[in-house]
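Read-outs throughout are calculated quantities, based only on the coordinates presented, and are distinct from any laboratory measurement. Keep in mind the model is a prediction, meaning the values are calculated, not measured. Cβ atoms are built from the backbone, for glycine too; each structure is taken alone.
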Structure 1
Amino acid sequence: MDHVAVLALHDRDLRAGARPDGPDAWIERTGNVVRQVASPQGWNGVLWSDLDESDADAAIAEQIAYFTGLGRDFEWKLYGHDRPADLGRRLRAAGFTPEPEETLMIGEAGGPVLDAEPPEGVRIVPVTDAAGVDLVAEVHEKAFATDSARLRLQMIARLAADPDTVVAVLALAGDVPVSSARMELVPGTGFAGLWGGGTVEGWRGRGIYRALVAHRARVAVSRGYHYLQVDASDQSRPILERLGFAPLTTTTPYVYVQQ
């Protein structure tokens, strides 16, 4: 894999040329900034920017004024190669709070990732309705100790409005949901994004996360996608590296909450 070329392709297709994340969202380009605007329950924020020392502060102020005018908290998704080099410092000075850094990792969908299978007694099933989404949200809350109300609303809306662009799966031990994950397919690009892979405590370390990655990779290949993209935590990065994923840059959410 040509890391530089793939990162440039990622920026072009998934950031500068982003599609709305759901039926209640839209993409806007203003100057050298691309942002997503959604309902208060959706994701609002900056996806891409092409700034320098001369215009960064003004662009930051413009986005703050815009989103606060809508009554929205929002996120500026900052990548390690974004410019200017001190953009993170400028965001903090403007009132943004950084969340934990993750690693942007890219893997080839037809690579070694395909080989992993679930452990004995665990099966992977697709999620296609509200009842399945409820189980995904339940697993997400247990795995990440976070509220899943927004995730549930987004998944139900996406499955209803655009089911061909999202794949959600559950890992069941008998009838008990122990892990879940989803994949977002971006039409017109070679990228499928892997999101939300989480396993409840007590079932970790058994290869379920690997199996969910492999399952989604097989689906991506069957639909003609070439690359898998993950914003990986420190816990998932070593697993993904063993599956052939390469780290290309970092990504940090900078969150602005209205006063």
Structure 2
Amino acid sequence: MEPGAVKSAGRALEIIEHLAAVEAQTFPQLLKALELPRSSAHGLLRTLVAAGWVELDPATKRYTLGLKAWQIGQRYDGHRLLLHAGPSLMAKLTDETGETVQMARLDGVENVYIAISPSPNPMRLASNVGMRLHAHATGIGKALLSTLDDDDVLRRLHQVAIPRLTARTLTQPDEILSAIRRGRDLGFFVDDEEFIDGCRCVAIPITTTEETGVAAAMSITMPTSRTDDLWPYSMVEPLRRTVRHLRADMALELA
């Protein structure tokens, strides 16, 4: 915990974030998952329930995220411009390619998905808005990290444990930075079965923090079995065209 941070407030936020990632949990499950002290957990949960951040089902004795979290979330305006024209353009890109199109923001060393246009094909990536994935192992994550300077990339990577998710996952900060530099030179970034075996991704940055206050990127994700001999180049041009169109729409709104 950061110096000066309030421990009880931090634990309350941990509960909210945990319940956002699971369907419902009992009191013992929450204690075990978050390693909360029983003495203070009851009081924290009562406070969160009374304030509407958490709900308790009296029949099942399970806690879930409350309505207040949704209400506050609706007021968040950090990526309004991205979501104004982005989803319709993403849907057109899915129609053109037949594949899943995703848009994400960077948070630390994770990409957080803010919009998804799913593939109509039965075999597709299972992802949801709000899902967080390791940036080092995804094409869209590398695209997001590329918006930072190299020192910042290395600083963030050295602060966390970097998991190996497949045999192709890069886990050394210097290797990841080299892949990011190659992507900058090419103008696009890939995940070649680095996050999930049998899955590939091509991604391009949309905005940087300096431009709009938000680092964002877009990707096309597909099963390896549906990629052609020209991959990733066969997906780069339609993706680049969509990103260019979205940036133009955002510039008009900012003008």
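For the structures shown (1, 2), mean count of other Cβ atoms within 10 Å over residues 20-27 is largest in 1. Could you tell me which structure in 1, 2 was used to calculate helix-only ellipticity at 222 nm (-39500 (n - 2.57) for each DSSP H run of 4 or more, over all residues; to 500) as -14500? Checking each candidate, the match is 2. Hey, Cα extents along the principal axes in Å derived from one of 1, 2 reads 58, 39, 32; which structure? It traces back to 1. Each of 1, 2 could give distance in nm of label points 7 Å out along Cα→Cβ at positions 140 and 188, but the derived value 1.6 comes from 2.
Figure out for me which of the structures 1, 2 the number 27 belongs to, where relative contact order in percent (Cα under 8 Å, 6 or more apart) was derived from the coordinates. Computed on structure 1.
Ranked by distance in nm of label points 7 Å out along Cα→Cβ at positions 68 and 236, structures 1, 2 are topped by 2, which has the highest value.
Of structures 1, 2, which gives 21.5 when mean count of other Cβ atoms within 10 Å over residues 180-187 is computed from the coordinates? Comparing all candidates, it corresponds to 1. FRET efficiency 1/(1 + (r/R0)^6) of positions 44 and 132 (r between Cβ atoms, R0 = 25 Å, to 0.05) was computed and gave 0.60; which structure, 1, 2, did it come from? Comparing all candidates, it corresponds to 2.
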